[in-house]
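Next up: some structures, all given as structure tokens.
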Structure 1
Amino acid sequence: MAFDTPTFTQFSRLSGLVPLVAVVNGRTFAGNTALVACCDVIIATERTTLAMGGPAMIEGGGLGVYTPEEVGPMSFQAPNGVVDLLVKDEANAVAAARRYLSYFQGAVAHWEAHDQRRLRHVVPENRLRLYDMRQVVKTLADKRSVLELRPAFGIGVITAFIRVEGRPMGVIANNPHHLAGAIDSDDADKGARFLQLCDGFDLPVLSLMDCPGMMVGPDVERTALVRHCARMFNVGANMTTPLFGVVVRKAYGLGVQAMCGASSGVGFFTVAWPTAEFAGMNIEGSVKLGYRKELQAIVDPEERRREFETRVSRAYEGAKAVNAAAGGGIDDVIDPAETRSWVASSLKRVPPPSPRTGKKHAYIDTW
């Protein structure tokens, strides 16, 4: 094959101009894989093997002998983020492609809403207990309108398309079941790329925040978090599609700023549930650091524990949404059951995007 072939150039130039969808079933290697990888979304069946180089190329390069199923099976191509949607068979793949494309074709006339009062009971009263953020997404969205992308990759951040009163939009949400919602390198890559995809095609984004910050520690720094996490700041700060922010629980430090476009002032609105809490870092950690001398001066361990818990309670009281809101940064503290109406009314108020005659972005990042 000559390397002056125009195929890859012409196909890549479509990126950002029209939605690009790849549906893969069976063994796919080399040039075919390159075309697949240029797409906005990759849908693959369970029997798919997807890799840049197949067994013949591997063996020819003296790198060993492998079966096709050993090279790029879905057992690791879905968890590592290569595949956006993993489905059972070809029929389901076609259905998934049709569903994905529907979000780029405007609003639908017929829709049903869930009972929004359920949202009042999703987040536990005990601030240390977990809950299911996907249940929040599902309840806010029109019935049967949620399509989650890359669910097995970057599991600390949930990315999905939904509809609210028939209007399509994207959702990015923290997953408290992974690192308590802290953002690591994979999460940042996944979130930034999804924001760019939505912005590229003028889809509004709802950010559901419960984030204790960027993940910290030597292990996560070895993954180049410094550069990865900044992608969410650069993409979010430069979005022109409407961004709606809802603080569900934790809103700590740089992590929550990454979730709202680098600042709560970027979005069309930023509101909080009564369960929200605002702080520069983990409240327990800030008390340990800020009052280390005072706590160490207490000899009796039980008395020290009580003093620590008292100071944590005091700090948490000041961090509660109803108290923190007075300092600015958010528009209102709302009844969780009113969240959907905030989103729906805002979708009606934002001006429609200008008709595009070309691309909004030069291309959609493949990663």
Structure 2
Amino acid sequence: MKTGPMTEQLELFGCIQCGKCTGGCPVARKTVLNIRSMIYHMLVEPELDVSAHEELWDCTCCFNCVERCPKDVRPAELIIELRGQLVESGRIPETIGTALMGVFRQGNPTGMAREDRTAWVNDGNPDSRIEIKAAQEGCELLYFVCCTAAYDLRVQPVARALARAFQAAGLDFGTLGTEESCCGSGVRRLGEKGLFEMLVEENGEMFRSVGASRLVTTSPHCFNTFKNEYGLDGIEVLHYTQLIAELIEQGRLNLSNEVNKKVTYHDPCFLGKQNHVFDEPRAILKAIPGVELVEMDRNRERSLCCEGGGGRMWAEGTNLEERLAFQRVQEAAETGAEILAVACPFCLLTLEDAVKVQGLDEADQDGRTLQVMDIMELVNLALVD
């Protein structure tokens, strides 16, 4: 049997064909994607013809397979490596190629101008504009806004709510402004190693030059990448839910306005099952006056992926018979919740779109509707001026 460097690097011989990876994969149930089959082919055919596997782009890198594998084979990394072969040969979907080029040229997958990266600060009302300090001047806390939160009009209010909370708590924080570039999480998971390594070097150098002791992110994807893949020794990396929960516990945020809503919470894959941050988001929701928190059956490490990770936000089309986001919002509606709370920009966009497509934003026979909101939008409602 022939073997190759990928076989050795990913320790594919450790696979015992138990099926836990495929059984736990949210997309394998609905498509021909079969991780075990790919592992087998890589063992006997190291130069696998990846062009025959269009389903490689269906993987959301939720890491259910990694969590469940009893032999630490890390099947998702195999998919990333196979995608890398496609990237190297230029055989990738046009939308993915456009996103990667946008990151290279403008520092973000949308390809929007770098000069517009700070547009999130202004919501159109001059009286509510937030004063943001340039981190380059020195600060204790570096706030990494994220490409989606910076450019997407639906997610910009989340970034503004975070900045408002930081100000209310008296934190010495700053952002990189127009010099902020993509974290590279999606870039790496799409297999573009070279571009990812460039981002790690450039971003890492900039982070260290600021001198901040803590770095907080809007997105779990940025959080996971900075925490686990950048090697930022001496800088504590936090997701915003961890920091906001800390500030509430210290009594530094006055959440006195009542938000009388029944709320259910969706655990993002990159925050929950990949980094085991489960309690802090729930602690925030429980601290908001008037909120009644109810749980979906699939929660915490069993949470169903929203389908936005692993570069799926930039991939056009899908082989899935039923969108994962559709299943998830139906599960949320079954709890009787009025609000589906999230803590990830991708989850916010995919699940909100699913709510609209499924008609759950329209009143049912009991007069109930379902609305998707980021946790920080709820905190912002409760935060006293």
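Where a number appears in this text, it was derived from the coordinates with a stated rule and is not lab data. Since this is a predicted model, take the numbers as computed values, not measurements. Cβ atoms are built from the backbone, for glycine too; each structure is taken alone.
If distance in nm of label points 7 Å out along Cα→Cβ at positions 310 and 350 is calculated from each of 1, 2, which structure is the one that comes out at 0.9?
2
34, 26, 19 is what came out when semi-axes √(5λ) of the Cα gyration tensor in Å was calculated for one structure; which of 1, 2 is it?
The structure behind it is 2.
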